[in-house]
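Listed next: structures, encoded as structure tokens.
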Structure I
Amino acid sequence: MEKGTILTTHASRYEIGECLGRGAQGSVYQAYRSDGAPVAIKLIREVTTDSLQRQGTELRAYQDFPNQFVRLLDWNLTCTRPFLVLEFCIHGSARLQLGYLSTWHSVTLPLLGQASGALEELHRHGYLYRDFKPDNLLLTQYGFGPWVAKLGDAGLICLPRQLRLVQVTQFARGTPEYLAPELFVPGALYTQQAEAFAFGITAVEMLTGSRPPAGSRISAGPNEIHTLLTDLISRDPSARPTLHHARLQLEAASENLRNRNRAIGAVAVFGLVILAGVAFSKNK
């Protein structure tokens, strides 16, 4: 869609800006609401009965899980090019921030805790996200607060009544690099254990800057979560911890890192005070 194109809903009008990304189901653009506020607009690539059903499912996911997904602001599913209007996340995707995230674990660990908590909440209600990867983890910030992680692009989310019907087809399986090994077997079903694998691969990538092979022994990143990360990307689904367990460990690791940083800061301040005192004494 051309830059400057105007899209309308009953509530507002939107001017299309730069393309933020393209996927199998559609494209996402930065846009500007009539009051000048930046938003993200997801346009459906093809208008078919199936695509409209998926868009309706996606819309419901945004409404049912407002704390886990980017905020749904507006939509128009009855026009020639149906679209959703979503919150614009100022830091973009985790993919765009890998260099920063792999360096500053004090930022990354809380984000991973939030992401695992979001997937945990979906699982608690019987849903599967099915396409977790750095590209679909969006990062924003409210005022001067800490960075916040939100799930984006719920196009492959599976409703509870659909779970038994979803087979891993070329469309439904998500992104190959983040698929658990068991999903490459014909007729395999996506499970919470497969979701845990995708989360583990993404977590390692965010902490180290590179994607590990399945079954790797992880020795990079914070020491206290090496075992967690290794287990998450195990080739054996039964060896993978739940995302509830992952969230608890990530939150504990994040708190430990905060405490260590505070202690280092306190020692540094104390050292500066001593040096200032020595300098003052010499100048007397």
Structure II
Amino acid sequence: MKYQLGTYKGEKIVIFTTGISVANAAMTMQMALDYFPIDKVVMMGIAGAVNPAFEPGDIAIPERWYYHDESVYVNPDPNRDEGFVLPGYYNEASARHKARAKIDPFAPNYKNFGYQFPREVAIVKDGVETPQKMPYFSVSANLLALAKKALTNVDTIKMPSGKPIQVRIGGNGVTGSVFADNAKYRQWLQDVFNAQVTEMESAAVGQVCFVNNVEWIVIRSVSDLAGGQKGQNDENVFSAIASGTGTKLLMALLDEIVSAKVKAKDIK
């Protein structure tokens, strides 16, 4: 794993790739925090659209990230049509899901996808005596505000064709160890998580940052509509273009972060 050290407008930075999927993202993120005094994490990459309003090159900066494949896979119930035999502990989980939905407007609308029944990830961190069930991980409010400021200050981001892209800040993204390329599953991601985009790393990065009390945010550029094509997936066709649009907003956000740090130093 290679971590590149440098500076950006006088601020020390560490640049690295997470690798593909949840395990690699968690490993490389935790290693970075172990070895370097990082106080803010800005991640950028591509994603598949869940919201069909997105087109290749558009950008999503979700406020919350969910694991969509943290699940239990079960057998069908031989005594009930379209029923399934759930483990005993899942009744307790279902009760917790229903209770959470009454107080948290961002709680998932839990339902199964065939034999796949979603559940929440359990985390441990300093100050938490027992594992804490987490339906999602929220990005830093400070970095989200700076992202909004960056969007107002950056020149209109366009595709190579000259077409302006759309940028949506807020809402939900989903992560899993799955290359989601199925239209029915994409619809389920919308129904359950109200997701804008799906990919394979962000929630893992968010979990590591949450446990380590580090600010974080993720920029995702759309490469395709997950499972929306006829025939073979065309993600590779637009991946480079999507990376280009995302990079422009990434640099604008870095400018805002540096500016905010300079102002904070001046006040002191």
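Please treat every number below as a calculation from the coordinates, not as lab data. Treat the numbers as computed from the prediction; the structure is a model and nothing was measured. Cβ atoms are built from the backbone, for glycine too; each structure is taken alone.
Which of I, II yields 3.8 for distance in nm of label points 7 Å out along Cα→Cβ at positions 78 and 94, as computed? Mind dumping the intermediate values first?
Numbers: I: 3.8; II: 2.1.
Going through each structure in turn, the value belongs to I.
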Kindly point out which one of I, II the value 34 was derived from, the read-out being relative contact order in percent (Cα under 8 Å, 6 or more apart). II
To test your reading of the models, identify which of I, II gives 33, 24, 16 for semi-axes √(5λ) of the Cα gyration tensor in Å when calculated. II
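If you work out Kirkwood radius over Cα pairs in Å, for residues 126-181 alone for I, II, which one comes out largest?
Details: I: 13.0; II: 15.2.
Once Kirkwood radius over Cα pairs in Å, for residues 126-181 alone is worked out for each structure, II has the highest.
With FRET efficiency 1/(1 + (r/R0)^6) of positions 198 and 214 (r between Cβ atoms, R0 = 25 Å, to 0.05) computed per structure, which member of I, II shows the largest figure? If you can, show how the numbers build up before the last one.
On the way: I: 1.00; II: 0.55.
Largest calculated value belongs to I.
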